[in-house]
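J.: Quick heads-up: structures coming right below.
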Structure 1
Amino acid sequence: MNGLPEFWRTEIFHPISVHLPLAILLLATLFFLVGFVTKKTFWENTSRILFLIGTLGAWIAIYTGNLADSVVSRQICDPTVLETHETNAYIVAGLFSVASILILLDYFGFLKKIERTGKVLILVLTIAGSGFLVYTGHLGATLVYQQAAGVYTPSEDCNEFVD
């Protein structure tokens with residue numbers, strides 16, 4: 001199997017690092033919404049931890065996406081999809097970063113005077129962030145499944161898989 005490229009290529013780190021924060025941020029938004037509606041601290045406290053982990057993961061996904069960009073941008077047919085994907089990823093990370101800062105301020109008591117308004121703002125930011133996150137994921141899937149971004153395409157006869 002000497003014709004196959006090494007698995008651990010630069011463009012592989014992005015899909016490895018992107019799926020966990022995606023799931024965590026969507027789950028955190030759901031937990032925060034449940035806590036907001038039911039006023040149960042368990043849901044809110046769990047969502048706080050998930051938001052912080054997911055936001056950090058989103059920035060790691062952006063970093064690995066920038067690494068992959070240098071390889072993938074030369075292989076795809078329509079680079080505008082890649083640019084839109086990248087722009088939306090920054091919007092997602094920005095929205096969840098602001099929400100995470102507000103969550104920390106709320107946790108440490110700095111939003112006591114505007115507690116209800118602060119939580120509504122966090123909820124709006126995270127729901128908007130989740131919408132952008134789903135759309136950004138859709139664009140990423142479009143890059144992979146329609147333009148084979150970062151994907152190794154075997155030869156027609158698959159000789160590279162024969163010993």
Structure 2
Amino acid sequence: MKQPLVDKIYEIADRLARAAGLDIVEVELLGGGAARLLRVYIDKEGGVSHADCELISRELGAELDAGDIIPGEAGYHLEVSSPGVERKLSRPRDFERFAGQKVKISLREPVDGAKRYEGVLTSFVDGIVMLETPDKPVAIPFDLISKANLKFEW
């Protein structure tokens with residue numbers, strides 16, 4: 001029930017973000033009743049500003065309210081922010097964009113005997129994520145990835 005609503009919100013947010021030169025990274029609808037939280041993560045080359053978050057919050061909130069997209073009398077709380085330094089990688093274009101960065105990847109099924117990898121993302125081509133680990137290069141099919149994040153180095 002929740003996923004079609006999240007998909008609809010993503011479509012609206014993506015249209016507004018693209019018009020502002022931004023990307024939607026993720027949309028989450030959490031909780032229920034008066035405690036519902038709609039969290040939208042935005043990004044752009046060079047990072048997002050507070051003004052970018054305010055713009056998307058204002059425009060998205062207005063459009064969702066005008067269209068009564070999120071049903072219920074209790075309403076919701078809208079939070080728009082940057083995905084942070086250890087952002088989630090979920091779409092093919094995320095893997096293309098962050099080539100050269102250090103990542104952590106968890107898999108649904110083992111590849112070369114392991115379900116977790118850390119290393120430098122070297123490329124994403126034809127559905128294969130290439131990762132340079134401390135031991136050896138690893139080719140990971142995109143559809144086996146259950147979770148992937150950038151790995152921030154202090």
Structure 3
Amino acid sequence: MSSDELGPPLYLEDLPVGRRFTTGTVRLDPEAIKAFAASFDPQPFHLDEAAAEQSFFGGLVASGWHTAALTMRLLVTSGLPIAGGVIGAGGEIQWPRAVHPGDELRVVGEVVAAKPSASRPDRGMVTMRSETLNQADEIVQIMTARLVVPRRPNAAA
């Protein structure tokens with residue numbers, strides 16, 4: 001999905017506390033799980049079905065970092081079209097449930113804080129809480145992120 005299909009760019013003034021959003025979806029297959037793991041998290045339960053069956057997880061699972069990367073992709077391609085891009089300034093992440101081959105993920109989020117910068121009138125900080133859910137509506141990731149968001153050019157004046 002292109003940024004034009006997402007709608008106009010959003011500025012700090014467009015992101016009040018309570019604004020909610022839902023992204024599109026992405027489905028994971030075993031090959032994608034293994035490819036990501038081979039490059040970034042080469043643990044047996046991400047790479048090999050037989051080894052994964054003997055692990056804590058009882059089967060092949062995606063890396064939490066893979067889930068985080070897919071969440072970012074969904075936010076950028078079908079979430080909120082923040083002017084200037086999704087620029088993180090820190091946050092917290094939790095993985096309460098593993099992601100398995102065949103899972104279809106989507107992100108549901110909400111603005112939980114938003115305020116203009118006291119020292120930089122052209123921007124502000126937005127705190128977003130997002131839940132990445134599988135097809136059964138089970139939460140597989142919770143992320144609370146602080147984002148640098150530009151103010152609408154005429155609002156900063």
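No lab work stands behind these numbers, since they all come straight from the coordinates. Given the structure is predicted, the values throughout are model-derived calculations rather than measurements. Cβ atoms are built from the backbone, for glycine too; each structure is taken alone.
J.: Tell me which structure, out of 1, 2, 3, gives -26500 once helix-only ellipticity at 222 nm (-39500 (n - 2.57) for each DSSP H run of 4 or more, over all residues; to 500) is calculated.
T.: Only one of 1, 2, 3 returns -26500 for helix-only ellipticity at 222 nm (-39500 (n - 2.57) for each DSSP H run of 4 or more, over all residues; to 500), namely 1.
J.: Next up: Starting from the value 0.3: which structure in 1, 2, 3 was distance in nm of label points 7 Å out along Cα→Cβ at positions 89 and 121 calculated from?
T.: Comparing all candidates, it corresponds to 2.
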